[in-house]
Every structure is written in structure tokens, then in C-alpha cells.
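A short reminder: the numbers here are calculations on the coordinates, not readings from a lab. Just so we're clear, the structure is a prediction, and the values are computed from it rather than from any experiment. Cβ atoms are built from the backbone, for glycine too; each structure is taken alone.
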Structure P
Amino acid sequence: MRHTVEEVRLKNGVRGLLVNVPDATVMSFQFQFRAGSRFTKSPEIYETAHIMEHMAFGANARFASEHEFEAEFTKNGAYHNASTSDMSMNYVADCADFEWDRIFELQLLSISQPRFNEFEFKAEKGNVRNELTGYLNNNARLLWPKIQQEFGEKVLTYEERLKTIDNITLDDIREHHKRTHTTDNLRFVIAGKITPTRRNKILEGFENLQLERGERFEIITDPTKKPQAPIFIHRPDLKNISFGISLLLPRKLTTSEMDAMHALNHILTGTMHARILGQARKRGLTYGVYSGASRGPKDSSWDFEGQTNYSTAKELFELIVLELKKVLNEEITEKELEAMKSYSLGSFQMGGQTVASTAGFYASRYFWDGHVRDYKAQPKFIKQISREQIFKVAKEFIDANTWILGAVSGGEESQIQELNQEFSKLFEK
């Protein structure tokens, strides 16, 4: 969508992006605090942030209960939600253009003037307990926290998180909000029809926000451990294997290197004719396999995830290893790279069809490190990806030799050991 972007930095520490979409008929709001589970004051009350997020749209200075606030917020069809991760707490809302100011004021009210009470606290403890218990049925949710732990990250598994709920008091909720929800820790992205008058009203709202000053917390990092053995989680009721493979590189990839990894992952698993996914589907080895890259302040990861039957697991892993060895041998053609670029250019153009998706383009990076992405330059960045970049970064991941295989299976642990042995062939010199 046609738009312009302005970064604003206010005297009280609030920072954010105003994305003016002149033809918009909706307004999209995203607010972020570094206030996730890792920022709770103690691991014994790890779920404090999550429960507080559940209470975010509850009683506040104007409304006595969640139901009253919800009825007012959504009466014209507006949507809102909130989420908590290891590092962040995000609040989002979308509304019709005609009521943007009302929704903006209600968002600020819920963030800055909650009235945490015992009744809603008890209810949300129960709701969070139900949510986490449900996640125990999700194999990926079981597996990836264990993978994080094996690399040295001080996160908790879902079972461990459940055990912390009873330790949490209402005072813990209030303490977490007061410490983390400060003006200096707030970042925002607002997208829609932002006229000069609306811009002034938005900035005035943030300038008068009833939150104290504080600090913008640094992203928490932990010393990296090198895993020594695969992870095996046995679930006798399962009829197949859910697996995850994570390779760690002890440095932060550059933006151009991340682009190269996205290109490689597209070539490997991005379509039904991709090297790994396409062949695996053609041979009946898996319904789906995914690969992706991500980066943190001090390291980067290259991850694979999928499911396979016991009878096809070995052949699938042989295929993965074979195709990755081809990459290490620099066997990617210019034709494959050009096909990836064509796909990515089309996907990028289709990705900006809504106000919310346009806001999301900026928010994901801005909330992480404060960088404002150049929307118009993205096609140029895609076209600049080279085979040499891809080969260099892929080889560096393999040379680092810091990786782990994890699996949730109803089968034998010995099979996971065999798959681990197969994948380890990538690292043989």
C-alpha cells in the first residue's frame, strides 16, 4: 500500500513509527514493551508476565471489569489482542477509521491505568493454566523449549511454567507492570490515515501517558552451551516422529546474510518443488518440512522442523543431508537463484495488501533493534542476493558445529540416535 513513515522520539522516552496510509479505511495499532517472561523478577514466578498480559484488557481506571471494557471496545467491530514471549509483551488493535481516536484512547487507558483485582487475577491464573496445559498436546511446544535449554537459554518448558503459577501473587502482577511498563520501555507502530491533526493528537496521547519513566531493557542473552546428545521425548500415544534440528552460529548475521539464508531456505523447503520438500513429497517421506533462519544480539540459528513416519524417517534424513551437502559443494544454479528472486518479489508485493500487514513489516524489526526498514529498497535487496553469500553463510553454520536434533516420538530412542548419526555426517571433515 502507498505510504510514508516517520519515526518520533518523545521527551518522556516513548519512541515509535507513524505509518501514513492516505487511502486507508482502518487504523492499526501495535504497542511493545520488553516485559516478557525473562523479565520477571524470579524464575519461580515465570508466568507473571503471561498472566499480567491476560489481565491487560480487564478492569482499569474507567471500567470496573473486563466484560465492561470489552463491550465498549468492540461495540463497532474493533479487534484487540495481546501476547507474551520470552522478551516482549505486545498489544495490538485494529479498528475502522471513523473510531480511531476512541480506540487509541482505550488502548492507552488499558496499558497505563489497569486496576488489577483479585477476582480477575484468579480467573486468569486458571485461564493461563488451561492454555499451557493445552500446549502440552503440541509436539513443537514440547520440543523447542528443550532445544533452547540445551543451548544454554534459561527458559522454562511448559510443564515447568505450569508449576510456577501457584507461586504468583497479585502483588507480583502489580510489581511487574510498574517495573516494565514505563515510557522509556514503550515502542509503537501506528498505521492508517495519519493527517497532521491526527498526528498531533497521537503524540499528545503518548506525551500525557500516565506511566513513569524507566529504562529500555536490553535483550537478555545467555552463555551458549554446545549440546552433547539428541533430545528424545517419548509419547507412547504418537504414531510418528516430530523433529526439530537447530544449528547455532556464535555471531549475529548481517541483514544481507539473513536475506541469503531466507533465499537458501526457500530453495530447500519453500515450495512443493523445493529441493528437500519437493523431493520428500514426491517420494512420500513427509507431509511437510520447514526451514528458517533467525538472529539474536549475539548469535544466529538455522532451524529445520517436520514430521515423518517411523518407516520413512531414515530416508528423509538422508535426503536432508544429501541436499545440504550439495549446498556445501556450491551446487546451486543461477537459474534456481533467479527463480527464488522472482518468487520473493511477488510475495513481497502481495504481503503489503493491508494496513496491518504494512505495519507488521516495520514492527518486527523496529521492536527488536530500533531499525526502520526501507520498504522501497526491499526489491533491490532481494535482487542483490548472490550464490556466494549463500554458500559462505551455510558453510559457516556447518563449520561452527554447534547443533542439536530433538524429537518427540512414540517409537524407540535408538531410532533418534540413528537419525542423529545420519545428520552428523554433515560435519565430517
Structure Q
Amino acid sequence: MTKAYDEELRAKLLGRNGRKLSALWLTAVREEPFTCSYKLTEPAELANSVGQLHKRAEWVAFWKQPKAPWRVETANRKPKGLGIQHDYPVRIHFDSAADVLCYLGEAKKFQAFCQRVEKIKAEYPAVIPACVMVRDKILADVSMADAVFQLAKYFSGTSKTNCYLRELDIPYVDTKFIEKNRELTAAVFFAVREEDGRTFSDFCQALSLMENAPSPNIYVRSLDARKTFAGMREIVVTAQQLAKLKLTFSRVFITENKINGYVFPEVEDGLILFGAGNGILSELQEIAWLKNQPELWYWGDMDRNGFAILARVRQKYPQVKSFLMEKDIAARYRHFMVADTGNELVMPDELTEAEQDCWQYLNSQPVAANRLEQEKIPLFEVREALQCLLGKSGDV
């Protein structure tokens, strides 16, 4: 044929940006029933080519070509400028998705793919959609289909749980493969297991898998030179490690800001936790020794979020008191205030009367200046507050 007349048909079968191609592959691999018909309409250039019979003959021959992957339907028609034409092509039919793939030039790839996933299709048919999703990888790498089969076999049995991802012991599949094929791994898992989920995060959650080792982000600093951690004044730990520490400090302070944690004055038998920003409080979940800590203070920004965090800490540790989060301090350094961009708009119930007064004072200020960040408070105020808090001058 000197010209193809099927651009519109190809566009219809493939969809925008080829989005229908995967569905065609899946239907073909599963050998599911499939029909598709396409009405043939003469291009305008043919309808107006009176006297140029060879052009019409070429168009007819294209659709009636032998060994075409479609079935052609004909009828008697009277095209413009011609007499009645017998067996004129009016519609074509595809009787299987495999025929469509053949028409689209995918036949060789389809045959090779079917051979490689034959074992998967026989034993784990639910995994075939995942295979189709990575068909190019399976065609490019002979070992890919074997890896998918091993994943399906492993996940359909009793899988190891509550461990690091690297601890999964899957025959012939290293965990680097899983890390490089996250979407595929999740798809295989949820295909063979009665679990709700779709993403790799859902997969990790279903098996209680930890993808990465936790990064230490909580600084623990002794405020008393006489009490150290094997000779060190400061250590950095994870929340899990913090919970396991056996600490015997009578006074504990929690603050968000890392610099404030480093410059916090010396306190007899004192300890300060800092460094993870707001996250430190979400990390401090039900730490036994902290729940039993009689003297516990929290120092945060004087803003809506700061007081909301204080309230959440108090829900876990009812004995906690606020430190330097007072109306008088806020008023004294009002010139340092900036706009409060926090999203906690309702005053928490867990605040004390003095803390409520401070919250209300802050919210009565102009919106451009109703937040006092903790690092704006001079260090001498911290020392004076500690003197007042702890009583004897020798304690600070």
C-alpha cells in the first residue's frame, strides 16, 4: 500500500498519549472476550476525486488487504461519482485484543511477554496486571519475570513482619530489587493478599516494615556538669532510644529551638530535651520515666501553635508546667512580635488560667504582630525565670 488510511483508528484504539494500550495488553494476556468495530468513512479527498478511480481503489484495497488482523464488513454502496459498488468496505471488526496488538505492531513483544509470564499466569493470575504495568522491564530483562514470581510466592505465604525492609529474606530476590521496584512490589503484594492498600507505604504498613533506620533527632543535654552520659554532657537519640534511657534527673525542660537548648543555663540536677522542633512533642509518646518526672517544664513560642503544643504535651504528661510563656513577658517584648501564621484558632482546654490570659492577650494584638518567638526573649530573662522558679541562687 502506498498510503495508510487508519490514523484515526490508531488514535481511537490507543487513546490519548497511548493510555488505552495497557488495558489492551491486559485483556489480551488474560484472553478475555473483546470486540471492537470501526465504521469506515471515505476521506473527503476521495469523495471529491471524481474521475480518479485509482485513489478509491487504493482505499478499498487497504481495508480489504489479505491477512489483515481485522475482519472487514462489506455492503453494496454508491459512492459519489460512481455507480453501485458491490462488496464495498463499510466497517471493520477486531475479534480479540491480541488482534489489536498485532495491528498496532506489538505482536512480537506480546508473544515474548506471554512466554515469560506463563508461570505467573498459571499460578498467580491476579499478579498479571502488575506484570503488564512493567512489561517493558520484563521484555528487557529475562530475570524480571522470575523475580515477580518469587515475590508473589513469598507474599502469598507467611511473610516476615515488624522488621526492617532489608531483613526480608525472599529467595532469589534481594531487597535492592524491592527498593528499585517499589510500585511493582506493592502491586504484587496486594494482588496476592486480602489487604487494603495500593502504595508502597501501604505495603510497608501492612507488614510493619521499616524502610529506613530512624535518624536520631532529639538532643539530650545535662544542665548539671556533675551528671553526664559516660562523660558526655550531650547525646542525640531517637524517640525509641530516649524511652529506654534510665535517667535520674529531678528537673527536666523541653524546648523546641535547638539554639535555646544549647545556651540554656546550668541547672542543678537538670536536663533539657530539644532539637526536633515541634516534632519533639510528637516523638515523646508515653515515655515512662518522663511520665513519672515530678518537675517538668515546656518552653515554646508564644503563639497559637505553641500553646496548642503545650496542651498536647499536658495530655500525655499532666504535670508539665509552661516556662516563659506568660502575658507579662509577651507585653514586655511586644516590639519583637511578628504575625502568627499558625492554624490553631481555638484556645485549648488544657491551659491554666495564666496561660489562657497570655493566649487571649496575644490574640488581641494586631494580626501583623501577635506572636513572640522564644529566641526573641533575652537570655537574662531565662536566668531570672530560673532563679525565681528554683528558689535558691545556688541552684542555677
Structure R
Amino acid sequence: MSNQDDVGDDVSVRRIPRSAQKRPQITVKNEKEFDGGCTDYRKYIFCRLMYIDDGLVSRGLTLPLIIIMVHTVTMEVCSFLSIFGSSQIKDGLDCVRSFLLGNLVTMVLFNEFANRRRLGRLHVFLDKSMRTLRTGLPEEEEILKRARDQASSNLKMYIIIFSNNIAPMVFAQPLGEWFAGRSWKRLPIPWSFPPSDTDLAFLLIFLFQFIGVIMANFLAMVFMSFSSITIQITALFDVLLLSLRHIETRAALRSKLEGTDYRQSLYNSLREDITFYEQLVREVGSATPHLRNTFLAFSATVPMIMACEAYPIMLGNFAIADLVKSSVFLAIQFLCWAQTCMRLETMTDQHAAVFQALYNTPWYEADLKYRKLIFMSLTYAAPSKYIKARLSNEITATTATFYSFVVSSFNWLNLIRKMS
């Protein structure tokens, strides 16, 4: 969320060399750097195992990546064909859920590959911005450090969640049947195609599904890693807001240190903030196709997936293994859908905060060129810039969408109940 804390007038300063005053960002302590940089999810092990790490830009399409794509698509096709061959509605719904999840994780692969250059450029910008202190305000370093730590902890949380989700997805059904005194030979996904009548066929299909489930959970980690981008972009917006709220203090210090007129210092400080805002918006715009695809994939599948998983529980005719697997799965789906909507909304809401901060600057005391710059910036920051699902101008990443799609899950659940 935006950092709304007030900052006092006690600001540490450093004189800027005259040679640096022509650079785009000319503020107190502009050249100071500190260790850290951005949190890049592409450097984590789950991206490296899926061959969509930070080296994807230089490598391009490779044989291991093609094999992974073929495996996920094959899982998706087998689940789709098994929908029509299932003899029980529970198995059919499991195959529907698996098919929709297959669509989701396949989209992740193609989305990361198609937008690899955009993501690479965005992370270069994030790394540079997270390393450089562009204002003289002591709170800036705290904001950036907290954002890096939060992004890193979020990624670790998803690694733990989806790593622990592998076991229930694979072994809940076989163990449940075994504890009930029946044959343990149950596939994680009840495919009717290809047939698993013989022991050899069962073992081969079980192994194929086991690998597919592992890859699906790794790709789910990649899918939710977009939160590391939104957290750090939100932090850069917070730095901009901090700078705008204390623009008079910065202008006074700058005027004193550089020996310039106060109004000129005020104008220069504003111009640098606007330049940073434009650069930030441009880089966010470069990542928008990736985020729109991500939001589309989730919004198009999550209501039906949750309904298919909840239906057997609603009937009351389930085993303990089904209850454990479904409860874990629904909790993860609910968490991920909430995080998707709220993280994207928090990031895009920052434009409204920038508008308010610009309006609260002393433009009424400044000269004409300052007012002109303010007016142009206010005009740009005023419209909402919510992330919308691709192919739709109605589905926006907001908290309201989260609640409406949870209700949509219940509507799907009711429809399935009537059809059965």
C-alpha cells in the first residue's frame, strides 16, 4: 500500500556536482546507490527448472522448453478427451478442472516466452531504480528495502504453498483408497483416455501425470510471481509520492545549495519528478500485455475451477482424501485469486494518489511554466489505468471483481447441481 507517513524537515543532503546537473534526475542525493537491486523472480529455481528464467531472452526457444510445452499441452488434451469418456460426474468434473488448469499453466509458458523481452527490460529498469536513491529523504531507502523484502517473502510463500500442494494432488486419491481397504491404483487425474487397464499402462500414465503435476505447480509459482513486479512498482510510486509531498523542502534545500532562485528550483524538482513518473508509466505499460494475459487466464478459469472442486464436497458423498485435496486446493485458489485482484488494484490506484499529490503542490504560488507542467501531468494522471483482461474492457483487476467472481463460482456450482 502507499506510504502515507509524514516526513520531517530534517533531511540529510549532499552537494551535487555541476557536471551532474544536466542529467534527467537532478535532486539531492541523486547519485547515491546502495546494495540490493530488485527482486527478480526469473532468477529463482522454479523458473530455471521450467527454462523461463532470465536467460530466456538470449536463449529463445530451446528443446527442453518445447518438451515442457508439449507435456503440458498433452495433459490438457487428455483431460479434455476424458471429460466425454467419464462414467461418473465426479470424475468428469475432475477432468474439467484439470483441463482448465492445463489452459492456465500452458498460458503461463507462452506468456513468459512471448513477453520475455518486455519483462527483461522491465526488470532492468526495476533493478536500476531500486538501487538508486533519487531524493534526499531518508524514508526512501526504507521504502525500497521494505518492498524488496516483501517481494522476496511473497515468492518464498508461493514456493512453500505450491511445493506442499504437490503431495495432496498426487497421493491423496491412492492413499485414500488404500486406507479404505480398496485398490490404491487411482490416478491423480481420472483419465479415461488413454486407458490404464494394465499395470504397465497405469504406471506409465501415473508417472506422466506425476511429472505434469510437478510442472503445473512450478508454473503456478511463476504465475503468481507477478506480485513481485507489482510490489516493487508500487514502491517506486511511493517514492514518487514521497518526493512530491516534500517538494517545497527539496526545492528550498536545492536553492540554498545550488544558489538558484527558489521558483526555478521548485520547477526543476517538479520536472524531475514528472520525468520519473513518465518513465515509470512507460515501463509499467511495457509489462501491461503480460499482466493482462495473466489476469485473463485466471479470470476466465477460476470460477469454473472452484465450482468443479467444490461440487463433490457439497453433495456430501466424499472420502477423507477428497476432502483434504479439495480443501487445500480451494484455499490456494481463493488466496491466489484474491492476491491477483488486490495486488493489481493497489498498483494502479497509485495514479490517483499521484494526481492528488501533484494537485497539492504549490502550483498557485509558482510561475506560468510550473502551472503548465502541472496541468499537463494532472490531465494524464486523472483517468483510471486499471489492468483489464485481454479481449475484455469490462473485467478489471479490482477488489469488486474478486467478490463478483467468487459469487460467479456459486452460480456455476448451482448450475452443475441442476444439470446433474
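One of P, Q, R was used to compute distance in nm of label points 7 Å out along Cα→Cβ at positions 187 and 323, and the result was 5.3. Which label is that?
Details: P: 3.3; Q: 5.3; R: 2.8.
The structure behind it is Q.
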Which of the displayed structures (P, Q, R) returns the greatest value of mean count of other Cβ atoms within 10 Å over residues 251-258 on calculation?
Q
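FRET efficiency 1/(1 + (r/R0)^6) of positions 171 and 307 (r between Cβ atoms, R0 = 41 Å, to 0.05) was computed and gave 0.95; which structure, P, Q, R, did it come from? Please list the in-between numbers first.
On the way: P: 0.40; Q: 0.15; R: 0.95.
Clearly, the read-out refers to R.
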Label whose coordinates, when helix-only ellipticity at 222 nm (-39500 (n - 2.57) for each DSSP H run of 4 or more, over all residues; to 500) is calculated, return -11500 (choices P, Q, R):
Q
